[in-house]
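Presented below are the structures under discussion, each in the form of structure tokens.
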Structure 1
Amino acid sequence: MILPPAFYERDTVTVAKDLLGCLLVHREDAGTTMGWIVEVEAYLRDDPAAHSYRGETKRNSVMFGPAGHAYIYRIYGLHTCVNVVTGPEGAGEAVLIRALEPVAGIDRMQARRGMDDPLSLASGPGKLTQALGITMDLNGTSLSDGPLQVWSPASLPGRRPEGIEGEIVETTRIGITKAADLPLRYYLKGNRYVSRR
């Protein structure tokens, strides 16, 4: 079941926590790749670490658009990161998907990443976009009816990500210098696929 736009229109921290255990799905002609979302970071409008902190620009305009769209950007000129836009339109808030536990299309993920180790395939924001083939072309696309989607945890009956059910670790974000002390990173406790504990 694809999550509706209303799911993302709520408080960003609530959405971030509720995304844990959902599935990030990329549907392509060659097949579908997907993984459980096991780690995320929230970025808020008044947050100095957020791309939206200094206002809307051409680069971050998707963050100010409707919730439930993909905000994708490149870091260091190499790695692509995928976020989901949250809150009311104009809020400039988003949730970064930091790590996935691979579920389907694992052979394609391994080929794209040039490695076999399932624990390392999508254990970081740049790793997961490479594994799923998520490119800048998907920036601004709807997560409800585009090729990149987020499905509810109930989409795979009888299956769930590893870890302690219902327990979320709340801690500081990774790789930032501004507002680095804010506890806005969340991950599934006991899950081996997170980027860092």
Structure 2
Amino acid sequence: MITLERFRLLEAAIRARGYGPTIEWTESLAPPEDPEDFAQQTIYVICNSGMANTVATVIYDRCMDALRSGRSVTDVFRHPGKSLAIDTIWRERERHFADYMAAGDKVFALRTLPWIGDITALHLAKNFGADVAKPDVHIERLARAESTSTEKLCARLSAASGYRAATVDTILWRACAIRVLNSAEYEIAGWDEAYSPERPAS
């Protein structure tokens, strides 16, 4: 089980590797400021869906350059479904922003956007300051090992640590991503086999 003490070890390990600002950033996430901010962040999440972040960032930059110059992103991004969704979100950003800000259930409101599904809605809601955890492969493994859900795992550690559940999610994910905690080994063999603060990131 990931106790508070173990969680603090993971936090210390990722801070030691330079990820402290990411923790502070996640703690300070806030709702979108205006329709353009809303659209940009939504487009960024769409670009990242199913892609490596390094590739997605280049595509996102190209898409935003095209949109700001009044062109369709189909000129720079050959994924037909994503391109259409991005063009639509940019064109209708005023309405989408207003709908989101008025919605009681923010995650549900985000699911109504083109190309935003259940997981990407949680990712986007988290970026917009909602205190939610995003069930990714690493966090799901950690939760399964404890016979619980991502939401409950992060809520438990949030209550114990004082961090938002969204920040707990970020800390756990980063620890797994840089292999301080091997989520696959944790699911099978537990903490002692999975935790290695000195393990090199791959």
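What the table below lists for this structure:
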quantity	calculated
Which of 1, 2 yields -0.79, -0.97, -1.24 [log10 I(q)/I(0) by the Debye sum over Cα atoms at q = 0.17, 0.20, 0.25 Å⁻¹, for residues 30-125 alone, calculated]	1
Structure responsible for 0.30, with FRET efficiency 1/(1 + (r/R0)^6) of positions 142 and 182 (r between Cβ atoms, R0 = 25 Å, to 0.05) calculated and labels 1, 2 on offer	1
Of the structures 1, 2, the one that 0.3 was derived from, the read-out being distance in nm of label points 7 Å out along Cα→Cβ at positions 22 and 150	1
Ranking 1, 2 by distance in nm of label points 7 Å out along Cα→Cβ at positions 54 and 174, the structure that comes out highest	1
Structure responsible for 24, with relative contact order in percent (Cα under 8 Å, 6 or more apart) calculated and labels 1, 2 on offer	2
Of the structures 1, 2, the one that 38 was derived from, the read-out being percent of Cα pairs over 17 Å apart, for residues 70-117 alone	2
Identity of the structure behind -3500 (criterion: helix-only ellipticity at 222 nm (-39500 (n - 2.57) for each DSSP H run of 4 or more, over all residues; to 500), calculated), options 1, 2	1
Structures 1, 2, by mean count of other Cβ atoms within 10 Å over residues 38-45: label with the highest value	1
With semi-axes √(5λ) of the Cα gyration tensor in Å derived as 23, 18, 17, matching label from 1, 2	1
Label whose coordinates, when distance in nm of label points 7 Å out along Cα→Cβ at positions 102 and 134 is calculated, return 2.8 (choices 1, 2)	2
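Read-outs throughout are calculated quantities, based only on the coordinates presented, and are distinct from any laboratory measurement. These figures come from a predicted structure and were not determined experimentally. Cβ atoms are built from the backbone, for glycine too; each structure is taken alone.
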